[in-house]
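Readers should treat all values here as calculations from the given coordinates under stated rules, not as data from a laboratory. Remember, it's a predicted structure, so these values are computed and weren't measured experimentally. Cβ atoms are built from the backbone, for glycine too; each structure is taken alone.
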Structure 1
Amino acid sequence: MDTTQVLVIGAGLAGSSAALFLAQQGIDVTLVEKHPGTSLHPKAAGQYPRTMQLMHIGGVADEILAASHGMQGGLTIKIAESVHGKVFNTIMAGGEDFDLSAITPFPLGMATQDKAEPILLGKAQQYKAKVRFRTEVVSLDQDDTGVTARLLDRDTERVTELRADYVVAADGHRGGTRTKLGIGRQGKGSLSSVVGVLFKADLGGHVEHDTSLLYYLQNPAFTGVFGGATDSDSYIFGIDYHPDRGESAADFTRERIVELMRIALDKPDLEPDIITVQAWEMAAWLADRFRDGRIFLAGDAAKVTPPTGGMGGNTAVQDGYDIAWKLAAVLNGHAGPGLLDSYEAERRPIAEMVITTSLYNAKERLFPDLDLSDVPPPPADMLGLMGGFRYRSAAIIPDQGDDDPAPAENPFMATGRPGFPAPHVPVDVDGKSSTVELFGPEWTLVCGKDDARWRAAAAATGLPIRVYGAELPDAVAAKYGLGPTGASLIRPDAMVAWRAVEAPEDPTAALTAAVAAILDR
């Protein structure tokens, strides 16, 4: 029987990310995908700066940006009747209201899913991850020491067994692993059915070029979306339809699609080259649990969110990174298995907030009649959710007396508290221009100017920890809430895990105890 340390099921954004970040940490990882390749349809598009930070850690940020068409002119998002018709709301116009340079050095990315997945998988394979397409998981049987997967090769019809220490199930909400594990889910469920169209057309002079475009269209003839895709003449068009009224995807012939495109773009002579047509369901679901023993759900297997706001793909990548660094820490002997309990504790509340925010966006942007009377308003705004969210788990040691119940903070007023993303401060260290570029995939200790005892303490923990102190500008300690002798411990995911505002009597004992608690040593 073949063996691997981690089996990843699914080559979507969550699975590809998990495979990359696991392999980067030296973990023997095998990814299987039942389809012949990665996504052919653009689907999820866009990377928020937090996601770009993780792409930077994984070594693919430049490739993602290179695959991001239209960002030269910023991002334009409108709710309108048609592209040149009545505008109900301009959410963003060229990105001038979305300047985040004061809180992050990382720009927005706009790579679509069909571009991002091959980049992630390619880098994973450079790190020696094994990838097997047209391979379906028939069954998973786990015990106290691992999981035995039966795999069907769809080309040869041969079934083989693979033994893994752990499994990351990133096979989407229809993939089946969650259901086979008996994990239920809750939420609003299906919101709409959509026909998604990828097409090419010469729209020069008709729509903005060198700008990333997204129109939410509330038209008397249809509800849908129009936006740029992968290059200057590629676009997406989505049309909402209603099975409860007897409609089906089959009703959308080429002629009908073109008719609606012409209405959407106010271009009666449009002759598009339709590349793909794909039916999909817009829904909102949250799994009751993200874990069953040694099997972890990630991405759409764990949650399904409306695409309004572009947070689904970002959440998937962040799921992949979170479970990857934690599994790597356990498998590399740096942590005890209790660390893995923090995955659901940290990521499920984020998923719930993402779903809620996306639902309210959907009501504003597409479905004004959507009944959300049973869904409380989002507890954090988009800015806080993207870059100021808070983790609460045993892998975080909060400041004594920090009883703030808020799930997020304004990243423009970042506090450097444990549980929050480590703040951005401009630096000139090791060729990096920001503190946040110094973090991951290893642990990091940020100190005040008096760093000698902390360097000795870090060496004594037995955990590989990079230390920055005297070489940092004074603004770093101030932003991180540290005195001249203080220190802040940053996790591989660039989250603040623990801090000492001033050095205790025995820094080595204090840091060693913190590491032991965080990593379940």
Structure 2
Amino acid sequence: MKQPRDGLTVTPSPPAVLLTPAQLTQELAALDDVVGFDPAGALRQATALRARAEELADHDATVSAILWQAEASQRDGEPAAASVLINQVRDAFAPLSAEHTVRAAWLMSRVYTDLGDRPAALEHAMDSVAAFGEDVSRRLRTRVLIKVGDLLDELGAREDSLIWYGRAEELAVGDGRMHMLVVNNRAYGALEAGEAQVALHEAQALMTLSTRYQRPLNADALDTIARIHLLRRNPGAAAETAQQAVDAAQQLETKVADALPEYLLTLAVSQRQLGLPEVASATLKRAGQMCGTEAYARTRARILEEEAEVQAALGDFKAAFQTHKAFYAADQELLYQQREAQAKARQTIYETITAREEAARYREEARRDPLTGLRNRLYVEERLPGLLDDQLTAPGQVSVALLDLDHFKLVNDTFSHEVGDEVLRIVATLLEEAAEAPGAGSFAARLGGEELLLIVVTADVAQALAIVDGLRRSVENYPWTKITPGRIVTLSGGMATAGPEDTRSSLLARADAQLYAAKSAGRNRICTDGKTSGAG
């Protein structure tokens, strides 16, 4: 029988050998690879390591061990025990290092998430962000940013959550485990929001990352993909993938405390859609048995909803009606709680100076392409209409040039995607230089892939064409030998200058038609309104 833990009374399991301080530090760090899939085992190890740290009077190692005890307890379904341990650290070992301060607040955020109080969880997560410093590990900062994204997503602040996920992904690049976690959680949020195409795109990105990092998909990712199969009306594939998620649930890190019941729920939906309502009913019963605390209120409501569907499929319409009534009551209570939580979350984010500064900073970053630093499509959609309005009352003409790197796929295929990324960064620098020439209002952007945009505000069309063609020549004449031996990188472009009746869409459409003409004419040239410049 599982023994209750209050965070203070676990009997230590002494290490088999007496560890040196250096070995102790290594063993504590290694718990990161254990706590996600074996929290009970991690708790035993952390308790033993804590005993050794106290024996050595190693203050830092002792704090680290206690925080590992707290995380293991929280992941093992005992948030109260975790809270006791976190408060013990704060009371007995203050002042904490920046790393431990961030970690303690992040863990408390997880505790409050388990308790169903997401606004309080967000407050603790923001406290964690406020304690960031250069001496805080990159992985921990990534985890905190993911947590903020998760909470904002769950509280209905979808746009803000994507900003925080974007920041987390920037930190996670190169760390396969964290990178896949960011993309998975973002895909999960898209599914919850009913954004099927976005979720599919994120799932494809997740599978690409799995190959790139040579890491298998974890239980969260498998469940996400199973749900995408359901959206695409493929219950057979959904059931197979959901079963894999259930099997893996105790082995790999998950997003939230109620993960396994959620995976079982996905499996049950798949089974019902396959025409197996009896099997689905048994799966739902198993899921329901795991939802015994307040932390599972949302999951219990969803299980009731699916249970009504299964009962109807079995022909027991009276039971289905009663279960649906129970689901409706539970859902209304959740809706009320969510509205209150959203109001409190907005207060947490926007009523403090620090939070407002952070929000402004991440909104700016959301309008930048992370690879090149150029403006992105969102910025173009927001900024270009204003420039067109200004043109009606201020001097200067607005010209847009859609640009495409010629045969860029061959660069990736011949030299690698890393080289392709470096080419994009170099071209982005040349684009920025071109955007600086005409002055105020001009800017460069990356719309995606090798598709780029240069917007210039000039005295006339001739000046605009000279700037855009100058960019083309700068790209062609760049010393590419060291980067792409044997291949010169060139670009093609289509330029259009705005008239009084032009909108963002019409102007970009005309530029796109000119880009098509430039490619058809042989590439490495700029076309605009019947004129062509470039060597071809």
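A value of -8000 was computed for helix-only ellipticity at 222 nm (-39500 (n - 2.57) for each DSSP H run of 4 or more, over all residues; to 500); which of 1, 2 is the source structure?
Details: 1: -8000; 2: -21500.
Going label by label, the one that fits is 1.
Suppose relative contact order in percent (Cα under 8 Å, 6 or more apart) works out to 8; of 1, 2, which structure was it derived from? Show your work: numbers first, answer last.
Values: 1: 16; 2: 8.
This value belongs to structure 2.
Work out the source of -0.39, -0.53, -1.15 here, i.e. which of 1, 2 gives that when log10 I(q)/I(0) by the Debye sum over Cα atoms at q = 0.06, 0.07, 0.12 Å⁻¹ is computed.
On the way: 1: -0.29, -0.40, -1.13; 2: -0.39, -0.53, -1.15.
The structure behind it is 2.
Suppose distance in nm of label points 7 Å out along Cα→Cβ at positions 162 and 402 works out to 2.1; of 1, 2, which structure was it derived from?
Clearly, the read-out refers to 2.
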